[in-house]
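Trainee: What follows is a group of structures, each given as structure tokens.
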Structure I
Amino acid sequence: MTASTLDTSVRTPLKGWLAVLAVTLGIFSLVTTEILPIGLLTPIGGDFRITPGTAGLTMTLPGFLAALAAPAVTVAAGRLDRRILLCVLMVVLALADVLAATAHAYWAMLVSRVLVGLVIGSFWAIGSGLAARLVGPGRAGTATAVIFSAVPLGSVLGVPAGTFVGELFGWRAAFAVMAVFTVGVLAALAWALPPLPSEGATRLGVLREMTRRRETRLGLLVTVLIVLAHFGTYTYVTPLLRQVTQVSPELITVFLFVYGTAGIAGNFAAGAAIARDLRLTFLTAAGLIGAVTCALPFLGDAKAGVLALLVVWGFAYGAVPVCSGTWFARAAPRAPEAASVLFTSSFQATLSAGALLGGLVVDAVSVPAVMVAGGLVALLAAAVLSRARSA
């Protein structure tokens, strides 16, 4: 009897789904904490008397560190029970939030963000691949979609709520609230998760072997292209809405909320569609992102048109994490944790790189230019998938 069978055979379906919910809340906490500074950069910079660019390190540090932490921590953990590891990571995240809330110097704030990056990479690499172990292979697709729904939920609920708290009580209060929430998630994980013995320690040799496989390399290439295109453009969608569409700050919040809601719908739609054709689902998402971002600069003067494009964009991007994660899992069915490590590293590194490269294009040319450039990169990803065999 395998470890996966042991995980589900003596547990009720309800307890399995509660475990999935606990993991989802953990990733929601991670995503919210990672991107929380988006709405708080101005007060953070003012408090520490630093430039907006320096304050922006709070956003770029976690992504790059997460890419390094995913393989490093997972390999170092060896055969440690994954339930224990996930709970320890939540403790570290809560401490990082407390450190941010009480930091009296900017270096302490950056240390907090380093800890956030370490937790993101490690928790994602382990938690995103647990669906089958928690509810069984037959319901793994739906459970995976539930877990990945934490990504758009962090943007739709977490960041606006954190920004609201920051405006009322100060930016430190937003991190304090996240610390309390994370402790609650820790309790949920400790109660709901079963013992999760490692199904074989993830070693660097296993990761190297995976990268030699054609399907893995294809998944890496497509993930890098799509995530680069998305974050190179979405990071600067607010300046586009202000400069081109002439949207008021209050209405921008509504537009982004609609975008995030569409992302949740896209996440669950992809969870169902990939069971029929993963390659086509991934290709469609890439093509829609490319088409929308290319069209935005030319149709951006009409608010209704822009809102419609944002709905399509959100729906399409909502499919990307679940498509990418499933692609790596199918490319390495006997090494699910190693597959999650590659997914996490490629996703997090490209997330930060996309925002950085997009900023260079914005500074050198314009906001509309970065939209077109990102759109072309996404269309390139679609072209790569169109020439690939069905996965």
Structure II
Amino acid sequence: MIIVRILALACVAVSILYYAAASIAAERFARRAAKPAPPLPKIAPRVAVLKPLHGLTRSLADNIVSLLEAAYPRIDYYFAVSSYEDPAAQIPPALRARYQFANLTLIVGDEPDCVNLKIAKAIRMAQRAEKAEIFVMSDADIHVERDYLLRVVGELAADEKIGVVTCAYRARPNDSLTSRMEALFVNTDFAPQVMLSDMIEPMRHALGATIAIKRAALESIGGFRAVKDNLADDFYLGRMPAERGWKVMLSSALVTIFAEEDRFSHFWNHQLRWARTYRSVRPVSLATIVTHGPFWAIVLIAVSRASAASIAALAAVVGTRFAMSAFMLRRVLKLPELTRDLWLVLVKDLVMTAIWIVSLFSNKVMWAGRRLEVARGGLMREVKG
């Protein structure tokens, strides 16, 4: 019991320090994001926006429109679906009349022999974008601001050694409790973790919210085909160029996703997939359990028989957790209306601890209706039955 008490107390202390450090990193990011977009070269590089699509969501059309309205002088848009049976195939052609001057191409069909169907689409899109100097790929659920491409491309072009620029993101929920938990995870767990990581170590991976990559950097790893069987394709599209001497940069641009999970099972499977995927590509992530402050405070209370010191520790960790979360929502992510959900942070934190524990017992995940097994290093194979 003494060992458990010491461990729990140490983890509570680490958690409080983590919340403070994450707040400092987030403030640093907010100041950078408040600055104007960097200037483009005199001749702006030609950009191919790649958008792999799968399924129709409530926000998909608005997400695509936000890209079509992004300010940038030389740009081609490529969208890809597996087949015309996918309802997402209706959206890009329907927008052609409204955006007559946009160079918009819809590609149907996947590259064969790819376990990762998103990358199967990316390969096809990149093949069509023969003139592109920079590829900008983002997940279908990403909504961008008007200066998004100016920032991302300006940062990528600012240094010839920078090969990849990626973006942090925030989340807006709908009215469902599950959606609000998903948004809280993104806004109060994932975003500060990304910003803290960027502050304390060189960026060596990318995020699916945006992967802006120079053609030379992409070709140095063998193109998108290099990650055709990886579940964490975004991670490796940053890691592989970094291993070849390219710099990876976290952009000052902040993009938005709309959390549309209406069922708890969807939230659980989504987070479980993330936990198992991240563990497979970065085993050191197992150590994040020490920052699960509310869980350790409860353990401390249990083993200390609700002593005054353990209750004080709980109050301290809850107070700093709420303070960091409110700071992220108000100051950094500009989502002050979501502070109404602060009471849900502790519930979500305990659910995330349960997911972390469950993630240790298997390498199987669900993704887009497919059951996959993830091997060490992020390679995956489809599991039948």
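Bear in mind these aren't lab numbers, they're just calculated from the coordinates by the rules spelled out. These figures come from a predicted structure and were not determined experimentally. Cβ atoms are built from the backbone, for glycine too; each structure is taken alone.
Trainee: Determine which structure produced the value 141 for volume of the Cα convex hull per residue in Å³, calculated from the coordinates; the candidates are I, II.
Mentor: Values: I: 126; II: 141.
Here the read-out was taken from II.
Trainee: If Kirkwood radius over Cα pairs in Å, for residues 75-154 alone computes to 14.2, which of I, II did it come from? Before the final figure, lay out the partial values.
Mentor: Numbers: I: 14.2; II: 13.9.
Traced to structure I.
Trainee: When mean count of other Cβ atoms within 10 Å over residues 131-138 is calculated for each of the structures I, II, which structure yields the highest value? Mind showing how you got there, number by number?
Mentor: Details: I: 20.1; II: 22.9.
Biggest value here belongs to II.
Trainee: Quick check on the output: -13500 is helix-only ellipticity at 222 nm (-39500 (n - 2.57) for each DSSP H run of 4 or more, over all residues; to 500), derived from one of I, II. Which one produced it? Spell out each step's value before the answer.
Mentor: Details: I: -27000; II: -13500.
The read-out comes from structure II.
Trainee: Then there's this: One of I, II was used to compute mean count of other Cβ atoms within 10 Å over residues 43-50, and the result was 16.2. Which label is that?
Mentor: I
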